[in-house]
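S.K.: Presented below are the structures under discussion, each in the form of structure tokens.
We did not get these values from a lab; they are worked out from the coordinates using the rules stated. In this text the structure is predicted, and so the values were computed from the model without any measurement.
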Structure 1
Amino acid sequence: MKTRTRPLLGDWEWQAEAACRGMDSSVFFSPAGERGPARRRREETAREICRSCPVSDPCARFAQASQQYYGTWGGYTETERRAAARVRNRK
């Protein structure tokens, strides 16, 4: 029997090298009701971690390709990814 599935390990291997691996996800994902200065501080903390991450590029590409609606991925916030998607969709 032939299957159309393929191994997914290659799609996820980059995560093993991520600077955020094992960290509390609340640094990257907004708690309910978070706004204003608190949100900006948390997002900047996440971006700082992403800046030093050796796999921030594949992380950002993964988030865009899989349409991750929430959180900071590869140094880009959900707002930044949505804006980039709108620009791409206009083309």
Structure 2
Amino acid sequence: MPTARFIVGGRVQGVCYRASAREQALALGVAGHAVNRRDGSVEVLACGEPAALDALERWLRQGPPAARVDTLSREDLPEQDLHGFHTA
């Protein structure tokens, strides 16, 4: 399935960003993971239908209420077959 990596910067750690991203991804039928990075950003790897990836990207630009998203980058990757959505 189509796969994309998103790097989200801003106030995205300590505000339930990863857990909220997981809920949103599962609601959209997207598999993958959301992990904190050492630089304070969050990486989201997402695998799903193109429309679902676009919808997730729109959500990632806002995040949960306590978050402040300053930057978001997207890298389209070779297709993968991921299952479930994990946070770390």
Structure 3
Amino acid sequence: MSEVHEAITAHIQKQHAVIKRFVQLEAERERYIDEAVMLCQKGLPFTVEKINEVTKEMNELAKHGVVPQRKYVTAEMVKEYAERLTKQGGEK
């Protein structure tokens, strides 16, 4: 019975580590998105490369079935979002 308990504990710890890393990556991804939107709103050049590097890592974690996948971001998506924010009268 102890072996089962240890196996369950190990499994839960692995899942917790995946979720913890995912939350860290989510924050990092949001920071990169905010940066790209801000640059776009100012008419400055921006890239989605960092966003999608983090997205790739998040999607690798999602293969474990514990966390959701995230969509890759295009420059067009950033532009559309920045335009919507501007029309709403706010900055990100």
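S.K.: Identify which of structures 1, 2, 3 gives the largest calculated value of relative contact order in percent (Cα under 8 Å, 6 or more apart).
M.R.: Ranking 1, 2, 3 on relative contact order in percent (Cα under 8 Å, 6 or more apart), first place is 2.
S.K.: If P(r) over Cα pairs in 10 Å bins from 0, in percent is calculated from each of 1, 2, 3, which structure is the one that comes out at 15, 43, 28, 10, 3, 0?
M.R.: Comparing all candidates, it corresponds to 1.
S.K.: Name the one structure among 1, 2, 3 that helix-only ellipticity at 222 nm (-39500 (n - 2.57) for each DSSP H run of 4 or more, over all residues; to 500) of -14000 was derived from.
M.R.: Only one of 1, 2, 3 returns -14000 for helix-only ellipticity at 222 nm (-39500 (n - 2.57) for each DSSP H run of 4 or more, over all residues; to 500), namely 1.
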